[in-house]
1. Distance in nm of label points 7 Å out along Cα→Cβ at positions 24 and 64 was computed and gave 1.8; which structure, I, II, did it come from?
2. Of the structures labelled I, II, which one yields 14.2, 44 when Rg and Dmax of the Cα atoms in Å is computed from its coordinates?
Structure I
């Protein structure tokens, strides 16, 4: 599923920050600010919802997803020498 989310992030112009267990964290407007950051983040959220709706568990049950969004300024940095290990 994360591979599919990576493709959505790239298509929407978001930067994947990391995955934490079953959580997927991405950000819009990084490294360059953009005027439509809220809109593209919402587009990604809706695309993720639509992608998950197409997937079924082996039991046949539909997979579910919870999506949260936050807006506003953020402070971030790279700890260590490289962004990706």
Structure II
């Protein structure tokens, strides 16, 4: 009915959590939602060593992800372009 559509839905009870609910996966899920598009996701997954696990879980079509994907090497052309390349 029209009156029902005007009544706001209260999701407060759905947002209540206890200390036992807070796990690393819970935090990663929350940061993924909160910081969507902020380009911090890879750093979080790398730091927590969850990259391979979570990509495999949520993106099963990606089959070539391996341990070396935790690294982001500096291209040799960038290293060569440094003025103080010996440091």
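Each value in this text was obtained by applying a stated rule to the coordinates, not by laboratory testing. Just so you know, these numbers come straight off a predicted model, no measurement behind them. Cβ atoms are built from the backbone, for glycine too; each structure is taken alone.
1. Numbers: I: 1.8; II: 2.8.
For distance in nm of label points 7 Å out along Cα→Cβ at positions 24 and 64, the value 1.8 is produced by structure I.
2. Details: I: 14.2, 44; II: 21.1, 73.
For Rg and Dmax of the Cα atoms in Å, the value 14.2, 44 is produced by structure I.
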